[in-house]
Structure I
Amino acid sequence: MMCSPASKLWLLPCSVLVVMLMTSTSWSESRAMDIEEKKKILEALDGGGNSAVSHLSNVEKNILKATLALEDGQPNQALTYLISEDNGADPLVAMLEAEAHRQSAILAVDRAGDYARPMDAKKKQLEEANLSGGLKEADAKLKAFLDSVKGQQRTPLDILSVGSDIRSVFLVDKGRSRLFVYERDAQGDLKQVADEYVVTGAAEGDKRAEGDNRTPNGIYRFVDRLSGEKLESRYGPVAFPIDYPNALDALHHKDGSGIWMHGYAENVDRRPSRDTKGCFALPNSTLLAMAEHVQLGKSWVLIGRDFAFDVPDEKESLLQSVSRTITQWESDWSLLKTEAYLDHYHSHFRAGERDLKAWKAYKRRVNAGKEFVSLNFSNMTLMHDPSSWPEGEVVVAEFDQSYESNNYQDHSRKRLYLARASKVEPWKILIEESVEP
């Protein structure tokens with residue numbers, strides 16, 4: 001399922017959008033900013049000396065200022081930024097202008113007092129109007145800009161540890177409509193290198209079936225690069241498919257295919273936050289910049305909603321609990337404690353065509369012929385899934401495995417999906433598979 005725009009919202013004139021306001025609910029997704037945060041944003045935008053401002057056009061600056069004014073309940077101030085020749089026919093400017101007029105109309109009715117009592121029903125409609133789908137880009141950009149001005153490097157909970165072969169990690173946050181990119185620096189540490197507005201599936205929630213217009217939740221990798229004759233122009237200059245559906249998706253009978261990171265059609269500069277058929281899309285100039293951080297098979301993609309950041313104690317606790325489980329599993333295996341080893345597997349376990357019953361029979365048979373087992377795990381990557389699954393919390397572990405016994409030797413790349421129903425329960429191996437290095 002390749003993903004083109006699922007709506008034509010940006011093709012509507014502003015006058016039509018204003019009429020649409022009367023049938024929707026309110027813009028309630030704004031985040032309250034304190035006085036110091038607002039001051040930092042305005043100083044940066046007006047001063048121009050901050051590196052976060054240097055690449056912004058006058059239109060983008062006006063959008064940020066207007067969004068801040070609207071969040072501060074100053075619609076007339078917002079209009080002074082929006083009614084500018086620099087802004088041209090920008091569709092996001094038009095949406096913000098519509099919201100400013102809505103807020104201004106409510107304030108005017110309030111000032112009219114009892115004289116406007118016959119308008120109470122219309123006022124209620126205005127108060128319940130909602131442009132959040134069209135204004136999400138402005139909201140996401142403002143929050144990303146604030147983080148940039150503050151010099152904030154957000155540390156995600158879900159990237160627990162990365163092996164030496166990992167080049168980058170892309171976090172697609174469907175709740176925030178933001179793409180966070182982390183890349184290994186010269187010292188080998190993973191650092192945030194991008195925070196961009198991203199468009200995701202037109203329908204909310206996790207992808208379940210072909211054509212449901214949802215972006216899947218989960219942990220994936222970029223596995224291909226499409227450009228030139230392989231790519232229709234409506235997807236922008238380049239596209240990067242991910243490995244959806246993976247083994248965890250298959251276990252839960254999720255289907256569909258063709259989930260890509262791609263761009264916009266030619267001459268399209270803006271798209272609302274939920275507007276694809278399941279892919280995640282970026283403006284073409286941003287896409288080309290992000291392409292520099294992609295290495296096929298070595299760039300991971302985490303997709304979810306409202307990622308947790310800057311919770312070091314929780315992250316360390318999570319990392320230690322998973323590490324202990326894997327260490328104990330390795331020990332029970334190498335010591336040929338077959339029943340203790342098998343107790344690490346989940347009741348819903350799958351390894352290829354084998355379920356838990358078949359796996360236990362297979363492993364008991366194999367271990368019966370072993371005099372010794374020597375194991376070595378290296379180059380370990382641990383990623384926490386930001387979304388909950390039917391089995392509960394999930395972590396993906398991928399590592400190099402060296403195996404030696406009295407009658408067999410093997411070196412392979414192993415991937416485990418571990419799950420636990422709650423934080424007080426042990427991790428269990430839900431899926432085990434060998435993967436291409």
Structure II
Amino acid sequence: MMAEAQEDKKANRKADAKPVSKKKDIYDVAQAQLDKAAKALGLDSEIHTILLQPKNELIINFPVRMDDNSYRLFKGYRVQHNNIMGPYKGGIRFHPEVHLNECKALASWMTWKCALMEIPFGGAKGGIKFDPSKHSRTEIERITRRFTHALGQNIGPNYDIPAPDMGTDSQIMVWMMDTFMNAGSQKDKNALRGVVTGKSITSGGSQGRDKATGQGLVHCIVEWARETNFSLDGSTFSVQGFGKVGSHAARILSRLGSTLVAVHDHTGAIASAEGLNPRRLAEYVQKNGGVKGYPGGHPIEKEQFFATECDIVIPAALENQITAETAPLLKCKLVVEGANGPTDLDGDEILASKGIDLLPDILANAGGVTVSYFEWLQNQRAEMWTLEEVDARLHTMMRRAYATVRHISQEKNVDNRTAAYMHALDRIQTVYRERGIFP
């Protein structure tokens with residue numbers, strides 16, 4: 001524990017420094033995407049200026065007692081980008097590489113995503129800089145509750161609504177909810193249930209939330225296939241990242257007749273020309289922590305994964321994965337961004353030059369925040385919708401958003417990412433013009 005504490009001290013000194021990497025800084029990528037769409041739309045310069053930076057950037061250092069009764073200091077973040085359209089909304093991730101610029105980029109993408117989907121939320125993102133795999137469940141609970149307590153009134157069901165993200169799950173959300181509820185007024189306790197989404201069903205969650213992002217992603221693929229007269233039955237696909245998004249997308253897509261031929265995650269990469277069974281692979285990953293060693297496929301290198309010939313590639317892991325180094329390797333018809341920011345600016349240009357279609361993150365992975373919105377509504381109204389109701393509403397909203405993006409892309413002769421941004425920015429600009437800047 002002493003060695004870990006020393007590592008924490010070193011990490012905290014560097015926590016707000018820009019990460020040393022050959023890859024472009026993620027916030028620079030996010031701002032460049034905004035600039036491109038703002039120019040294409042003709043966004044008012046003063047609104048562009050407002051949207052370039054988040055409204056609030058919270059950095060919280062808080063102590064937590066470990067199982068051996070020692071104390072360690074943790075660094076947490078909550079970035080609130082914009083709330084002109086409604087309460088801030090965005091995930092909480094537990095990961096050793098969480099940093100301020102990452103949260104700023106992810107928060108801005110949430111703003112565009114909610115505006116694109118026409119959901120009455122703004123954008124936020126947060127996290128704690130640590131590796132949950134190195135801690136017991138009781139330590140993770142204390143870390144979660146201390147962070148929630150430290151956030152205090154900076155979150156709330158009508159102000160800022162966290163959700164699960166990388167390294168967090170429904171149990172984490174229930175602990176956050178319970179901590180927040182118990183710090184508030186007892187007479188308003190149940191009204192505070194909607195402070196987070198992505199909760200377990202029994203604690204106020206929604207049916208269909210666990211598969212929502214993967215389900216929404218497949219809805220987009222189905223719309224693309226219909227538009228391009230492509231048959232999913234008999235097609236092939238690969239997935240980077242086999243967590244909540246990648247595994248659910250793979251299982252749903254396989255039921256449409258598509259075959260999973262390669263997977264890559266933080267433990268390694270595997271492939272099988274005959275096809276990998278998504279359900280069995282998900283069970284293996286749940287038990288073993290990653291795809292490495294899965295007996296149903298053979299190991300390959302990361303470069304071989306990107307070079308695997310298939311129809312559809314689904315990056316559903318971290319940002320900045322399809323770059324100037326990896327994009328030239330792709331041999332596919334479509335890239336569908338299950339992760340946030342998996343393709344950088346060079347990657348976008350290379351995919352376009354290769355004639356590879358791309359469905360951007362703020363569209364393709366918007367199923368998660370959409371069903372989070374449904375969960376929030378159910379909490380507000382004290383209702384419980386059936387899975388069929390949730391799935392039908394999600395389908396309607398994903399189809400509408402896809403159609404909107406494709407219409408703008410064709411009408412304005414811009415790529416899908418720029419088209420998605422243009423619709424989001426146009427809606428935000430309209431509200432700013434109507435409301436003005438107070439006072």
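Every read-out reported here was derived from the displayed coordinates using simple, explicitly stated rules and does not represent laboratory data. Fair warning: this is a prediction, and the values are worked out from it, not measured in the lab. Cβ atoms are built from the backbone, for glycine too; each structure is taken alone.
Largest in mean projected area of the Cα convex hull in nm² among the labelled structures I, II is structure I.
Sorting I, II by mean count of other Cβ atoms within 10 Å over residues 160-167 from high to low puts II first, with the largest value. Can you spot which of I, II the value 17.4 was calculated from, given it is mean count of other Cβ atoms within 10 Å over residues 56-63? Corresponding structure: I. Highest-scoring entry among I, II, by distance in nm of label points 7 Å out along Cα→Cβ at positions 184 and 328, is II. Work out the source of 15.4, 43 here, i.e. which of I, II gives that when Rg and Dmax of the Cα atoms in Å, for residues 152-271 alone is computed. Going label by label, the one that fits is I.
Can you spot which of I, II the value 2.8 was calculated from, given it is distance in nm of label points 7 Å out along Cα→Cβ at positions 336 and 400?
Computed on structure I.
Looking at distance in nm of label points 7 Å out along Cα→Cβ at positions 248 and 264 for structures I, II, the greatest value goes to I.
For helix-only ellipticity at 222 nm (-39500 (n - 2.57) for each DSSP H run of 4 or more, over all residues; to 500), the calculated result is -10500, so let me know which of I, II that is. The correct label is I.
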